[in-house]
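> I've put the structures underneath this note.
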Structure P
Amino acid sequence: MEYRYIGKSGLRVSVICLGTMTFGSTTDKKEAFRIMDEAYERGINFFDTAELYPVPPEAKYAGITEEIVGEWLSTKPRESVILASKVAGAASGWFVPPIRYGLTAMDRFHIKRAVEGSLKRLKTDYIDLYQQHWPDTVVPIEETMRAFDELVREGKVRYIGTSNDSAYGLTKANTVAKYEGLARFESIQNNFSVLNPRFFDELEYVCKKENVSLLPYSPIAGGILSGKYNTSNPPKDARFMFYLNYPNKRVRNHAKRFYNEKTLKATEKFLEIAKKYDIHPVTLAVAYSKHFDFVASTIIGARKLEQLEPSLKAAEIKLNREILKDIKKLQEEILYPMG
C-alpha cells in the first residue's frame, strides 16, 4: 500500500481511504465490520465518516454510522487508524440537514456540539481530520476558522479540512487562518472522477500552490462507472434506482445528476477504455482519481464485502500516458456529464 501526506500535516495516509456513508442503512453492522476489517488488513489506515451519515440523510438514522465505526475502532490500536469525520454543513447551504432541528450553522456553537457528539459516538478522545461537510453562506469564515482552531488547541482534533468547497472558499478560509494565526484547512474533500473533472478548472491550481490535498469522493461516480447502470435492467438495489423513487425531491435530483443520458454515454466510452487495457472499470476509475499529485487519498465505498476488491486493486495500478490520453479524449468529447 502506498502512503501519502495530507497537505502540510503529519497525517500519513493510505492512498485509498474507506468511506462509510452506507454503514447503518444499506449496510448493516456485521457487514460493515467485515468491510472495515478487510480494508484494515489490506493496509488501509484512513477511514472517513460524518455525523450526518448514513445516507440518504434522515433524522432517525443520523449518527449511526459513527456509532458503528466507533465500535469497530475500539477493537484496533487507536493510533494505527487515521480517522476523519465531518460536522454537518449549514442549513443555509444546498439542503437543510435533519439534525439539531434543521438549524445547523458553521458557527462556534454548532461546531462544538457536533464534535462532542462525534467523539462520544466514535468512542475516542480525538479525531485526526475534522472537516466542514459544506460551507456556510451566512456565518463569516473568521468565526468558523476560530472555532476549528479551538478544537485543535484543545487536542480534540489534530487537523482540519473542508468539503464540497470552491476555490474562493478554500483560499479565503486559509488566508484568514494565515493572518490570524489559526489552524488552516489541510484538505478539501470534493467530488472528482472521470465523469466529474471540474476540480481541474480552478481548484487543482489552488491546491498545488497552497499544498492542500484533495480527498476525492465518488471516484466511481456513485457506481455509474462500474457499468451496472449501462444495461436495460439495472440492479433494483442499486443506489440511484432507489434514489430516483425517494420521496425527497433533493435526493431524486441528486440521482439525476449522476444517472442521466450524458453520464451513461460517457460511461459506455469509459467501459471501452477499460476493456482495451484489460482493467476492471472500478479499478480503473479509482486508479484515475488517485493518479494526480494533488490527491492524498481517494475515498472508496462498498455496501458489501465483495464490492471492495476492485477498488482495493487500484492501489497497485499506475496509469500510463496512453490510458490518460484516452480518458482525456472522452472528457473532451462529452463535457461535464454531471453538470
Structure Q
Amino acid sequence: MVAEKLEIPFQTIDLSKEYKERIVDYMFREYEMGRTPNPDVLCHREIKFDVFMKIALSLGADYVATGHYCRKGEVVKDGKTFYQLLSGRDNNKDQSYFLCQLTQEQLSKTLFPIGELQKSEVRRIATEQGLITADKKDSQGLCFIGKVRLPEFLQQKLQPKEGVIVEIDQEKEIFREDHPNFTSKMEELNHLAKKFQYNINDGKIVGKHQGAHYFTKGQRKGLAVGGTPEPLFVIETDVDSNVIYTGQGKDHPGLYRKALFILPQEVHWVRPDLAIPPYEEMKVKARIRYRQPLQDATLYPTENGLYIVFEEAQASITEGQFVAWYIDDELIGSGVIS
C-alpha cells in the first residue's frame, strides 16, 4: 500500500528456502550444542545483505536502502575508500549492533536514509505523507518471523529431555576472588576469560526441567522453581549431562566475568584497515547484546584468537552471542563469543 501511494513498483522475492537453511537450521544447531545464537545478526549478514542484496543488484538496483537506525560514513586512506558503520542519531533506537557482521562490499552498496533522524521524526514524516504505516507498531521478535515462544519453537526439532536444576550457593569456594601471580599476559587473559566449571555435587537439586538446550545464561523466567528468597537465574547450562545450574539474585558471582574469547575464524573487522596485529592492544567500547550501554574494554589479539577484557565484570557473557566493538560512534568489528 505504501509503494502504491508513492507510485513505485513493488516486488516480492521468496527467500524462505535460504532462510531455513542459513538461519533456522543454524539456530537449532547452536541450541543443541548449548550455545545461544543471535539469528537477527545472522539474518542481516546472510539474507538481507547477501542473498537479497545480490538479487536486488541483479535486477538493476544501484543500492539497497534499509530502515535501520544507523549511518554510513566514508574515510579515504592512501587513495582507498573505506566505509564506516556509524550508530544512529536516535540513541534509543541505534541498530548498528545488528549489522556488526557486514563487510566493506556490503556497506558500499547500502544506504541508511533514516539514520540521522529520531524515530518520532520518521513517524511524523510518514503521517504527513499519509502513509498507512505511520502508526505501525515497532517490529519485535525474530527477524522475519516475529514473536515466538522459544521452547515451543525449538521443540519442533529438539526433543524434550528431563533433567535437574541445581542451585549453587554464592559463598562457594569456586567464587572466591583469587589473584594468582601470572607469569605471562596470556596466562592472565586465559584466567580472566575462563568459565566457572560446576558439577552436580557443587549444589543442591531444586527442580526439574525439560531440556538444558532450551535455556540460556542469565535467564530467569521458565525455571518454575519457587520458594527462594531471591529469584533464581541460570548461571550455566550443561547440555552433555543435561543439567541447569542456577544461582539466587542478579548479583550472583556465577553470572559475571571480566573477559571473553573469540576464535580466529570468528573475528570480523568491519574496518579491516583498523585491525591490529597479535599482541598489540586497542582501547574500545564494546557491547555483548543489543541495547546494552557501551562498556570500556581492551582488545588483545593473539595467534589463537582475540580476547576482550572489560573494565567492569559483565553479566551473562554467553557463547554463540555476538560482541561488537566501537571507537566513538563507529562500529569497527565484531565476533562470536566462544
Structure R
Amino acid sequence: MKISGIPILLVFVIIFAFEGGGAMASDMIKIFDAASGQVMEVKKIQKSDAEWRKMLTPEQYRVTRQKDTEPAFTGKCSLPPQGESGVYQCVCCGTDLFRYENKFESGTGWPSFWEPVSELNVRSQADDSFGVRREEILCARCGAHLGHVFNDGPQPTGKRYCINAIALKFAQSGQLFKMERATFGAGCFWGVEESFRKLKGVVSARVGYEGGDFKYPTYEEVCSGKTGHTEVVEVEYDPEQVSYEKLLDEFWKIHDPGIRHKTQYKSVIFYHNARQEAAARKSKEQLENGGKERKAIVTEILPAKEFHPAEEYHQRYLEKNNLKSCPGE
C-alpha cells in the first residue's frame, strides 16, 4: 500500500522518527567547553517558568527569559584582573559564551564581542519586534535571551555581538567554572528526580540506571532484577550555588537509608571523584552517630559506573503526569 507514491511502511518509520524514536536524541546538544578545549555532548536545560523565577534575580529573569533589554550603560560586565583572561558564561546554565579577549568597546552601552567561544554555544533567530528585523542571540543550551548580533563590528569577523551584561557571569582562566555531576539512588527515581530538580543550583536532573554490567538495559530488564542496575538520578549542578554536601542532605532527607531494598531500589551514592567519596562517607558516619543510639545505615557508597539514561517517558515523569509523588507512596 502506498500514500501518494510513498510506501506505507516508510510513512510509519518517518512518523516514529520525528514523534517518538528521535525524542531522546533531540534532548542532547553538543557544546564547546573552554576549560578542556573539547566539544561535549550534554543535556539541554529545560525548566518551568516557576523554576527559572526561583533561581534567577527578577532582573536576570526579565532579560533572559522574557527577552527584555537592560538600559544602556547600566550593566556591570565584570573584568578580569590585569594580565588575566577568562570567559563570560550564561548566567542561567553556565555555558561558555564569549572570551574576554574578544570583547571590545563599541560605545553602545552594552558589552560587545566580535565572536562567541564557539558557534555551537549560541544560536540565532530572526527578531521582528519593534518593526525592525534583527538577529537575536540565545544560549544554545538553555535558550536564554542574550542580546543581538549586528554586522558593524571589527575584523576579523565584522560582527558585533551586543549582549546584556546581566545575562553573563565571568570565570577567570585557570579557574573556569565547570558544572559537576552527582549520582544518587534512593528508591523510585521519579520522586528522587523531582526533589533534586527543584533545588537551587541544580542545572539538570535525569533518571537512569547504574551499577550493573548489562549493556543498554531497559526499564523492564532492570525491574526483573537480572541486570544488577539501580534506578538512579544523575544531577548536574553549579557548585557556586549548591554544594555537594547540600545535595547529600537532600539525599538523606527524601528516603529512609535504614531500609534495605532489592537492587533496583537500593540506597546508593555513586561518587565521581575522591572529594565526593570523602564527603559521602563523612556524611553517612555523621548520620549514623547523630542520635542517642547508633543508626544502621544500609546506603552503599560506590565509584560511579556507566550511566544509562532511562527511556524518555520516565524523564520528569511526575511533572508530565501531574503527580505529587510516586504511586504507592
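Values in this text are rule-based calculations from the coordinates and carry no lab data. Computed from a predicted model, the values in this text were never measured in an experiment. Cβ atoms are built from the backbone, for glycine too; each structure is taken alone.
> Any idea which of P, Q, R comes out highest on distance in nm of label points 7 Å out along Cα→Cβ at positions 33 and 273?
That would be structure P.
> Thinking of P, Q, R, which structure, once semi-axes √(5λ) of the Cα gyration tensor in Å, for residues 57-192 alone is computed, gives back 41, 28, 18?
So the calculation was done on Q.
> Of the structures labelled P, Q, R, which one yields 22.0, 67 when Rg and Dmax of the Cα atoms in Å, for residues 113-256 alone is computed from its coordinates?
The correct label is Q.
> From P, Q, R, which structure was FRET efficiency 1/(1 + (r/R0)^6) of positions 65 and 297 (r between Cβ atoms, R0 = 35 Å, to 0.05) = 0.30 calculated on?
Only structure R yields this read-out.
> Here Cα Rg over 2.2 N^0.38 Å was calculated and came to 1.10; which of the structures P, Q, R was it taken from?
The value was obtained from structure Q.
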